[in-house]
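**Student:** Once you scroll down, you'll see the structures, which are given as structure tokens.
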Structure 1
Amino acid sequence: MAFTKFTDPIDHIANLSDRPNDTDGMNAQALKAAFDQGFADTQDYLNNTLIPELDVEQGKIAQLQQDIEDIEAGAITEDSVNTAAIQNLAVTTAKLADLAVTAAKIADLTITATKIANSAIETAKLADRAVTGPKIALAAISGEHLGSKAVKQANVGDEAIGTAQIADNAVTLAKTDGIQKEIHVFSGELTVAGWNNKTQSLTIADMVSTCNFVAAPNNTTGWAAAADAMLYPPTAGAGVLTFTCENVPDAAIPVTVFWWEA
């Protein structure tokens with residue numbers, strides 16, 4: 001800091017005439033004041049300008065001396081090292097000892113998303129098993145945090161996702177479109193009077209001819225009647241399932257049909 005210079009004039013006596021009483025009309029009091037003016041200006045400069053500036057600089061020197069003593073003693077005062085005091089790239093991986101930065105040393109919310117550059121955290125920079133379940137807060141990883149195709153089969157270990165880890169109703173047909181098909185269930189009966197030329201059809205709403213299905217009697221009596229009738233595997237059509245037999249049965253055959261789109 002540059003100190004303020006004293007620039008007030010000090011030649012008050014030299015500027016007086018040789019006969020200040022007669023020429024300048026000065027009385028004794030005015031003449032005394034002229035003699036004292038230079039000392040008064042100097043005193044005002046020392047007390048109100050120079051000494052306050054010296055006090056400020058002395059305080060800075062005292063603080064600097066204390067900081068040096070703290071560093072020599074191995075102690076760094078709070079806030080003496082802050083972001084503004086650290087030059088860009090001053091702290092690098094090569095300069096940090098192993099395990100120098102630990103979770104216990106990092107205050108809550110010190111590392112936030114806005115402080116992390118894109119691609120700053122990548123697989124090559126993470127030690128094996130560095131990110132574990134207990135270290136991840138609830139809802140920390142959500143859809144907007146995952147890149148396209150971030151979760152794929154190669155990244156998921158065997159049995160990584162079990163029943164206990166899936167919340168109720170978490171997996172729905174809408175979420176598994178193209179993977180899981182809805183299974184429809186129909187129960188009906190092949191009646192004795194319903195056979196025509198050894199053929200009988202059951203009307204099943206929404207069934208399509210290209211669907212996959214499983215159809216079978218649903219009780220012991222039905223199985224016995226189907227065996228006696230030599231019931232053939234049925235064929236699916238649009239809205240119908242058609243059965244054919246070798247011998248027209250003399251008892252009704254209750255059946256259950258499971259079908260799903262191919």
Structure 2
Amino acid sequence: MNTLARPPGPQGRAVSYFQSGEALRSRSVGTVVHSARLDVPMPSARLLAHWEREASQDLALELGDVEVLRLARARMCWPDYRRCVHAASDWTHSLGLPGTLDDDEVALMACRGAKYHHDGAHYGAVAFCNLFLSEDAGLDLHFPQTGHRIPLARGTAVLFDPSQPHGVIVRSRPGFEAAEFPAGQDCLQVFLTWEVPIERLAVAQALGVELDIDPLTSGLLDEAQVWVNGRLSKVSPESGAWRLTGPE
């Protein structure tokens with residue numbers, strides 16, 4: 001990775017440098033979060049048991065982590081899968097983004113809460129559209145930098161910029177702390193997620209993203225990353241605050 005002694009990037013804002021073909025492009029980090037509660041069917045007891053077994057036994061999913069579940073296997077006992085996909089597609093259409101969700105780009109994910117993080121190093125080129133399938137377990141999807149706090153329940157749909165710090169935390173708490181999750185409470189959240197190219201002008205505009213705001217720096221880097229105030233940045237897993245790691 002190239003290190004810039006005096007980064008020329010924009011000051012006072014977060015910038016995502018993302019892979020676009022064989023080159024890197026720059027963009028602002030979107031501060032708009034769209035959310036809604038959609039009418040989707042309750043998964044069957046068999047499907048819920050399948051997800052719990054896969055998360056606990058196959059993945060050994062730990063509190064605060066996010067992992068991929070096997071979608072193809074789940075669909076074998078999920079007759080309402082298409083209804084869920086159509087509900088999410090209709091919602092994004094209502095946002096002015098028709099044809100946004102490609103069935104080939106969908107994945108099934110699970111978490112038991114989620115430590116604060118950003119996904120800009122791997123997913124800076126896309127937006128995430130998530131559709132949550134689990135019942136309300138007293139958890140919120142929280143974006144500490146923007147103030148968005150979205151209660152998670154079956155049918156919660158969210159479209160957001162994954163380069164924006166986010167986490168899944170206990171509703172009554174200000175940040176992520178494993179000890180604050182109620183002992184013995186089932187907090188597994190399962191959700192469908194789509195990767196939506198953020199270079200599509202309509203998607204960028206929907207999230208308040210400006211493209212190509214720092215072509216000079218993007219031309220000097222050799223891997224995707226997120227900067228804040230002109231410095232390489234990470235996220236505190238407990239608070240979601242930016243941690244500047246690059247040289248001053």
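**Student:** Here log10 I(q)/I(0) by the Debye sum over Cα atoms at q = 0.14 Å⁻¹ was calculated and came to -0.94; which of the structures 1, 2 was it taken from?
**Tutor:** Details: 1: -1.11; 2: -0.94.
Answer for the origin of the read-out: 2.
**Student:** Given that mean count of other Cβ atoms within 10 Å over residues 93-100, derived from a single structure, equals 14.4, which label among 1, 2 identifies that structure?
**Tutor:** Numbers: 1: 7.0; 2: 14.4.
Computed on structure 2.
**Student:** If you rank structures 1, 2 by distance in nm of label points 7 Å out along Cα→Cβ at positions 69 and 117, which sits at the top with the largest value?
**Tutor:** Numbers: 1: 4.1; 2: 1.8.
Checked 1, 2; max of distance in nm of label points 7 Å out along Cα→Cβ at positions 69 and 117 sits with 1.
**Student:** Sticking with this one: Tell me which structure, out of 1, 2, gives 14 once relative contact order in percent (Cα under 8 Å, 6 or more apart) is calculated. Please report the intermediate quantities before stating the final value.
**Tutor:** Numbers: 1: 14; 2: 33.
Working through the options, I get structure 1.
**Student:** If you don't mind, there's one more thing I want to ask. If distance in nm of label points 7 Å out along Cα→Cβ at positions 37 and 53 is computed to be 2.4, which of 1, 2 is the source? Mind showing how you got there, number by number?
**Tutor:** On the way: 1: 2.4; 2: 3.2.
This figure was derived from 1.
**Student:** Now for a different question. Tell me which of 1, 2 gives -6500 when you compute helix-only ellipticity at 222 nm (-39500 (n - 2.57) for each DSSP H run of 4 or more, over all residues; to 500).
**Tutor:** Numbers: 1: -6500; 2: -4000.
It must be structure 1, since only it matches.
**Student:** Here FRET efficiency 1/(1 + (r/R0)^6) of positions 205 and 237 (r between Cβ atoms, R0 = 35 Å, to 0.05) was calculated and came to 0.65; which of the structures 1, 2 was it taken from?
**Tutor:** Numbers: 1: 1.00; 2: 0.65.
Considering all the candidates, the number was obtained from 2.
**Student:** Could you tell me which structure in 1, 2 was used to calculate distance in nm of label points 7 Å out along Cα→Cβ at positions 181 and 213 as 1.2?
**Tutor:** Details: 1: 1.2; 2: 3.3.
This value belongs to structure 1.
**Student:** One of 1, 2 was used to compute log10 I(q)/I(0) by the Debye sum over Cα atoms at q = 0.10 Å⁻¹, for residues 21-108 alone, and the result was -0.39. Which label is that?
**Tutor:** Numbers: 1: -0.58; 2: -0.39.
It traces back to 2.
Any read-out appearing in this document is the output of simple, stated calculations on the displayed coordinates, not a laboratory observation. Remember, it's a predicted structure, so these values are computed and weren't measured experimentally. Cβ atoms are built from the backbone, for glycine too; each structure is taken alone.
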